[in-house]
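Read the figures in this text as sums done on the coordinates, not as results from a lab. These figures come from a predicted structure and were not determined experimentally. Cβ atoms are built from the backbone, for glycine too; each structure is taken alone.
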Structure 1
Amino acid sequence: MERNSGILLHPTSLPDSPICGSFGKPSREWLNNLASCGIGVWQFLPLAPTDALGSPYSSPSSFAFNPWFLDENDLVRDGFLADNEKNLVPLIDSFNRRVDFELANSKVKFLTNALVKYWKKQDKTIKEEFKRWCEKQFWLDDHSIFMELKIQHQNLPWWEWPEKLALYDHDEIVNWEKDNQKELLGHKLIQWHLDRQWQSIRKLSKNLGVSLFGDVPFYVSKDSADVWSNRSLFSILPNSDTYLQSGVPPDYFSETGQLWGNPIYRWKRHKANKYRWWRKRISRHLEQVDFLRLDHFRALEAFWAIPGKNKTAENGFWLPSPGKDLLGLIKKDCGGILPLVAEDLGIITEKVEKLRDDFELAGMKILQFAFDGNLDNPYLPENIEDENWVVYTGTHDNSTSLGWWREMDQTRKDHIKGRIIDYENFSSWELITIGMKTKAKLFVAPMQDLLNLDDESRLNKPGTINNNWSWRLNNDDLNINKSLRKYGDLAKVYHR
């Protein structure tokens, strides 16, 4: 990549749509705005379905798209939905300031039923195209079965389903499928249309010269189609309990560490089939984007494993990961170049750094972590000595830069005082300018920072469950285009 600038904004946050952003006009207008302002990268979070709290990092399916993103107007335009049907989509004339998860799910349910109903009117060519696409999606059957079983069992986790279904009994599944053909068609149509719409966005981004920067979580949710249909690859006992779970050890920030609760990988099983599941997962994501952030990269060198019944991460232990072997195979799959960015934040060992550097992966630097008075702080702008980094003001897990400043104690403010032009009236643009000046090849700022918003607009606060993942751009905010132009002009000054 040439020296460039980007903006972090998840599609759910896009304006100009009733419930949340979509793969239709909202994404097209966003890409056109980025391109017209000379901004070369659009970064977003995983595009997968979310959990009940709206998090795309705890998805029921790591291969599928989030159905919330399906654009009903494009469905009508392309002849897959009657125009009068579109007007029945819940709250189609109302534009919500935050994503309403319940409304988003209601919209998906309506569109699913409407697409199945209208499918009979599609011609033979379209149906054959759909059939060919389905045959290429190795993950699609399991995803569709899993999602429909969730619906039919009141959204209970798979280990609370009837035993044969929970254990993925082949004969039981085959018999169940026979009685649920229409429902399964609905799930598959949703994913096909999402794929069609996103490929259109992908084509537009290439034509405009805007790179798409995606994100893939390291672990997957226990209550997912991935674990349910591939349980032998995960730390799941015959009774469906998790015997080892994920997290990170105690540190300066937490006396008990972080307990995430995902099942860990049974790496020997993955190795036995040449890491097929992992390689297919990365390949699927790279069909959608130009490059990927690999979350929790350090777990590719070694990971913190916690006994399954523990309620904190304190009594975990380190186990080795086959990151070198896995990355080598993925690199081969990609033709010799790994389009990955390592999320290498936190306490990182020399072995993790070596793994990152051996595969020439860019790492991440967060400016909000820089100004603690330590001259050796690796996040300080002057300590970012080469270009193979992605520098951020903050990420989706951080406060906005304005919120960060307002929460900062006076001692820390004094450490940054000499770098700030208007100390008394701090704006997030101060931090953006510092990031633009660095040697890093790519600088990215969350859209909230371009608008100088406070923590009322924060996307996620780890360790909390309220008001996360739902922030949206205000549809009538006249500062959006002005801020994008200002950002693009600043990027030109620093040759990005």
Structure 2
Amino acid sequence: MPQAQMKNEQSIRCPALFLSAPASGQGKTTVTASLARLLSRQGKKVRIFKTGPDYLDPQILSQASGFDVIPLDLWMAGDAWCQNQLYLAAQTADLILIEGAMGMYDGSPSSADLAARFSLPMAIIMDVKGMAQTAAAIASGLAHFRDDVDIIGLIANNCGSQRHRELIEEALPEDLPLLLSVPRAEDIALPERHLGLVQASEVSAELEQRFEAGADRLEAAQAHLLLERIPAVEFLPAMTAPLTQYEKTLQNITIAVAKDKAFSFIYDANIQLLENLGANIVLFSPLDDSSVPTSDALWLPGGYPELHASKLSSNHSMIASIKQYHQSNQPILAECGGFLYILNTLTDLEENTYPMAGLLDGDGMMRGKRGCQGMQIAPLPEGDIRGHAHHRSRSQVQQPPIAYGKRQRHPAPGEAIYREGSLTATYLHLFFASNVEAIVKLFSAQSIAQTGINNEVSQQASSTTSEKSYHVN
């Protein structure tokens, strides 16, 4: 039986732990994945959430735990949505783990903000290589920086020896215990060098070995003592039910979604929302299939088309099928990598140029340095949809955009958004739950043909240049 227990009809209590750190690169994903695998092989159901926009770490954590990993972000997804996701997970989980992004207090909202909002206890993961008592000082500073977060202790990663552990433990204040020390071990570190170019599914066997080695290390380090300290948290459903009024609004609509090595930046939460709205999802491969499946709408998500540009370009039957799809005025959403795919050409990092689908008159070019990233609102004619940009390429499009993304905290125009007939194309990755009504309109073609172009913003430029960067935590 799951440890989650009903307190009353509206609340559920379930053990939960927020794993954060003083900075990126401390081993959050390694520890989270190893802990999830240890419990999973004991028959426990571990549900993991990842804070902030991220496509790569969730793939790893999903393989380690055996369950979909959903992003939690108060700005992008909204308070009520995050609350309901935690509540739903608590109904079946033995343990909920939330992995933070960057440092504990970085960003707005930060990992600490999310933890404070839902009363989630936090543990600090710190790479302690090259320090001892200083690790205790840093952890103590993090723990006492704000009084609205509950830090239950420190997890010392890359601990060199038993004496190293003792030096850290002795220096910690009484209210901040050492929960776990993870020894230095090359066989458990996740292969981060691959993640900018290779999807988790492509190194699945190597990841499996590292998950198992990590679970063994944690078990030997007496991880059960950490688990005993994790308190149960009370989870409540949000007062609002955002999907209720849109229930079955996409019923009888089939959405074809590109998914393969070139296109894989897909939030499970986006797919789940479409299915909850009644849509039928059909996956296909622009790399290997000959045509778009029979469907009512098409979604070309982000990914790494530049790594497979030659094969994408030579799949002439698929390109012809996508052009026919566009000519038939069926809705198409092309995001980031999908946006590059629907341009005339794509130039890779070796400066090889390949013809692409040519739905939008423009060209994409990879860049080796610099990148564009950040949270933005896409002001579509259907409504504002929140999302983010992570790319390291530039594009030159001959027609003016219908709008620009609105940055979270900066007045400068964000990513350009294009509309060519039934095609919506942008570098932005959209988070569908941020505006369900707009998503329904976008995929059901309720307003594609009727919406007017925002003349004021479309006159701002006749072409735009943007940049594409890999997102790796």
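By the measure distance in nm of label points 7 Å out along Cα→Cβ at positions 127 and 287, tell me the structure among 1, 2 with the highest figure. Result for distance in nm of label points 7 Å out along Cα→Cβ at positions 127 and 287 over 1, 2: largest is 2.
Once distance in nm of label points 7 Å out along Cα→Cβ at positions 111 and 159 is evaluated on every structure in 1, 2, the highest one turns out to be 1. Of the structures labelled 1, 2, which one yields 18 when relative contact order in percent (Cα under 8 Å, 6 or more apart) is computed from its coordinates? Matching structure: 1. Out of 1, 2, which structure matches -11500 when helix-only ellipticity at 222 nm (-39500 (n - 2.57) for each DSSP H run of 4 or more, over all residues; to 500) is calculated? Only structure 1 yields this read-out.
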